[in-house]
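Participant: Please find the structures below.
Read the figures in this text as sums done on the coordinates, not as results from a lab. Given the structure is predicted, the values throughout are model-derived calculations rather than measurements. Cβ atoms are built from the backbone, for glycine too; each structure is taken alone.
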Structure I
Amino acid sequence: MTTNTERSEKRTIRRGTNLPRMGDFNESVILDAIRRHPTGLSRVELAQATGLSAQTVSNITRRLLDQGVARESGKQNTGSGKPRTLLEIVPTSRYAVGVHLDPAVITCVLVDLLGTVVGHHSQRTPSGADTDGTVADMAASVRSLVAESGIDEDRVLGLGIAAPGPIDAAAGWVVDPPELPGWGRYPLRDRLSEATGLPALLDKDVTASVVAERWAGAATESRNLLFFYLGTGSGMGLVVEDTVLRGVSGNAGEVGGLGAASSTRTLVDEAIALGVLGAEYTVLDPADAQRGLERLAELAAEGDVQADGIIERLAIRIGRGVCAAGTLLDVDTVVFGGPTWLVLSHRLLKTIEPMVARSPFVRATHPTTVVSTTLGENVAAVGAASLVLDQALSAQPRSLLLG
């Protein structure tokens with residue numbers, strides 16, 4: 001009889017290959033399999049789960065043990081024969097830094113190999129066009145995080161950067177972000193890499209967020225999921241068959257009119273126009289919007305009908321967009337997150353969950369889980385760090401291509 005655990009393993013673990021010259025890929029397959037099982041896996045289970053030969057598994061696990069990335073964590077009694085030795089990831093063996101450039105706040109995090117945050121720093125995003133000065137401040141925050149942690153810098157794999165779209169992923173540029181006037185076309189990846197001395201990756205914040213959910217969040221068991229980010233702006237991160245969808249330029253997940261209609265500034269402006277909030281809440285800077293948003297949430301919770309109506313209309317817009325995208329991609333998990341989402345989550349889920357449940361398409365052949373992120377308001381920064389972990393340690397099928 002096949003157990004739920006066995007079905008989960010079959011669903012989430014990539015299969016390896018015993019062909020020669022595939023050591024890096026197979027090592028990632030083994031690492032990924034161990035990481036997804038916090039209670040540990042034996043070498044026999046690794047061979048069964050990945051399809052690799054016992055000798056290949058033995059060789060790879062020996063290297064991982066020598067590198068200190070994995071360790072033997074105990075014995076598993078199988079009932080017959082000698083107990084099997086379990087292997088687990090050593091979280092403190094490697095680290096990654098994540099930086100989220102948001103129009104309201106810049107957040108830096110240091111995470112361990114399992115994506116757990118071990119250091120954090122945030123500051124209000126400077127207004128104006130001194131982009132080089134802002135990057136210098138970001139680099140200083142990164143250096144401080146690593147220094148304060150007391151870890152060996154050699155154990156930091158790299159730096160991930162999450163930024164609002166549009167971006168040029170190949171070049172590592174941000175491209176005229178709507179809420180970041182003065183940035184224009186800016187080589188953020190290379191400038192921050194040069195300033196910190198760390199190899200760097202750049203991705204959209206919504207894409208980084210969905211990587212975080214796969215690595216350490218609410219969707220580690222899902223191969224097909226949608227992440228809806230609601231912050232200063234909004235967008236969707238998309239995963240199909242365990243592959244993150246990025247598009248030609250790295251800008252997949254833009255939600256057009258829905259994004260503009262769901263921004264924090266739009267909500268506060270609507271509340272002011274309807275007289276729900278006073279003019280003192282006028283948004284002059286993206287960071288100003290959070291105060292108005294929190295007051296709007298308070299008024300709705302106190303029974304203000306107009307305030308609740310603003311949030312209800314937002315929920316309906318998001319629900320329609322998520323149902324359409326969920327149907328198109330045939331996902332089994334929808335995760336919501338971002339600073340604005342965390343303020344309004346209970347009220348928004350009250351409307352969105354039934355919309356997904358009633359959709360004639362989303363739940364036609366399978367259940368669809370609808371949840372809030374477990375990674376908090378810094379999900380995009382954690383996602384930026386997870387980009388590094390994912391690139392360095394997850395099995396990347398494109399690495400099998402001969403070039």
Structure II
Amino acid sequence: MKVNCFHLMSYPHLPRDFTEKHRSVWVDIPSDLYDPVKGHLVYNDYLDQLEYAEAAGFDGLCVNEHHANAYGMMPSPNLMAAALARRTSKAAIVVLGNSIALYNPPIRVAEELAMLDVISGGRLIAGFPLGTSMDATFAYGQTPVTLREKYLEAHDLITQAWSRREPFIFNGKYTQLRYVNVWPRPLQKPRPPIWIPGGGSLETWDFCWDHDYCYCYFSFFGYKRGFEVMKGFWDAAARRNVDANPYRAGYLQLVAVANSDEEAERLYAPHADYFYNRCLHVFEGFFDSPGYRTLPSLRQGFKPSSSAGPSKATWKDYVSQGYIIAGSPKTVREQLEEVLRTMRVGHLMTLCHFGDLPSDIARYNMELFGREVIPHLSGMWDDYEDRWWPKPIVNRYASGEGRGIND
């Protein structure tokens with residue numbers, strides 16, 4: 001089992017009456033709600049938290065890409081990954097990811113991720129999400145019905161740029177390049193591991209199996225919905241005769257660890273409320289633009305995960321419905337182990353910070369999780385090979401000291 005610390009970097013200073021005065025935290029949120037002075041402190045605090053997660057025992061550090069929103073302030077996850085690559089030494093740098101259909105030309109993604117792989121000493125995992133309807137269609141103006149086609153073409157360009165040894169011509173429908181010649185090249189050969197975040201689209205499953213990529217199910221609405229999606233994933237994998245290696249799959253879960261179940265509620269409940277009722281306050285018209293999902297996925301019945309959220313739920317609702325796994329270390333590890341075995345997932349992404357959670361509580365959450373939970377999960381899938389994890393070089397540069405470090 002690989003356990004990763006995922007950080008959304010949400011804006012923690014939205015006003016109490018935000019949901020009454022504004023229809024959405026995404027796409028058309030007023031820019032005057034953002035204070036760059038506070039933002040300076042928030043960004044650096046969040047980067048400190050991710051660095052702390054490595055020291056706490058997490059295997060990887062996860063960042064991702066979103067636009068025009070206060071839910072996740074990383075329009076460029078590669079900037080965050082670059083900062084982490086220089087300030088960490090062992091954890092995988094998991095960029096989940098770059099919305100490759102939004103880049104023109106997408107070769108820019110191949111170049112920046114190659115740089116990150118080299119700087120980090122081969123610790124990069126490259127994530128290629130399609131992009132939410134809010135980001136791709138409304139914030140970046142992409143035509144929904146062509147988005148997946150652009151995505152597939154961008155994927156082919158990036159992976160060829162990493163693997164082909166000589167300059168080549170790329171003549172696609174959306175991108176034409178006379179010379180494709182990525183400098184620098186990735187350190188990992190033939191390329192960094194590729195993970196594909198998704199919300200249950202059938203085409204995403206097929207894409208992962210066709211290319212032997214890791215599929216990562218992302219939802220903030222808990223393992224009960226996750227059971228349904230991952231059962232569909234593994235059932236469909238069996239029909240295609242794909243092996244059931246649990247490292248083919250990843251899953252995102254909010255966690256809140258404390259000394260007791262009662263303390264967990266006291267520490268985390270107000271910040272869970274901020275997350276679900278402000279950070280996920282998205283206008284319904286932005287969720288699922290016409291043409292964004294294909295007909296097979298519509299027939300399957302999986303709705304976009306952002307549209308399945310609670311309405312004025314309590315802490316007990318969040319916990320009982322599986323949105324948050326919370327409580328004492330014993331409660332959390334027993335529940336997580338059952339969830340991960342049921343879903344057959346080898347890569348866990350945890351949100352130890354959510355909403356406006358103060359830094360000291362976020363670190364407390366990470367420390368308890370790293371000390372009391374991770375050791376009980378780490379050997380869960382030891383009988384399987386994780387082919388989707390980076391293979392860094394042994395003698396990596398130690399920041400500021402001009403020397404190599406040995407694992």
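Participant: Thinking of I, II, which structure, once P(r) over Cα pairs in 5 Å bins from 0, in percent, for residues 68-171 alone is computed, gives back 2, 12, 22, 21, 19, 14, 7, 2, 0?
Facilitator: II
Participant: Still on this structure, please answer the following. Computing mean count of other Cβ atoms within 10 Å over residues 92-99 for each of I, II, which one ends up highest?
Facilitator: For this comparison of mean count of other Cβ atoms within 10 Å over residues 92-99, the top structure is II.
Participant: Now for a separate question. If relative contact order in percent (Cα under 8 Å, 6 or more apart) comes out at 17 when worked out from the coordinates, which of I, II was used?
Facilitator: The value was obtained from structure I.
Participant: Now a separate question. To test your reading of the models, identify which of I, II gives -13500 for helix-only ellipticity at 222 nm (-39500 (n - 2.57) for each DSSP H run of 4 or more, over all residues; to 500) when calculated.
Facilitator: I
Participant: Let me ask something additional. Which of I, II yields 142 for volume of the Cα convex hull per residue in Å³, as computed?
Facilitator: II
Participant: 5.6 is what came out when mean projected area of the Cα convex hull in nm², for residues 284-339 alone was calculated for one structure; which of I, II is it?
Facilitator: Value 5.6 for mean projected area of the Cα convex hull in nm², for residues 284-339 alone corresponds to II out of I, II.
Participant: Assign the value 1.5, calculated as distance in nm of label points 7 Å out along Cα→Cβ at positions 76 and 140, to the correct structure from I, II.
Facilitator: Label of the originating structure: II.
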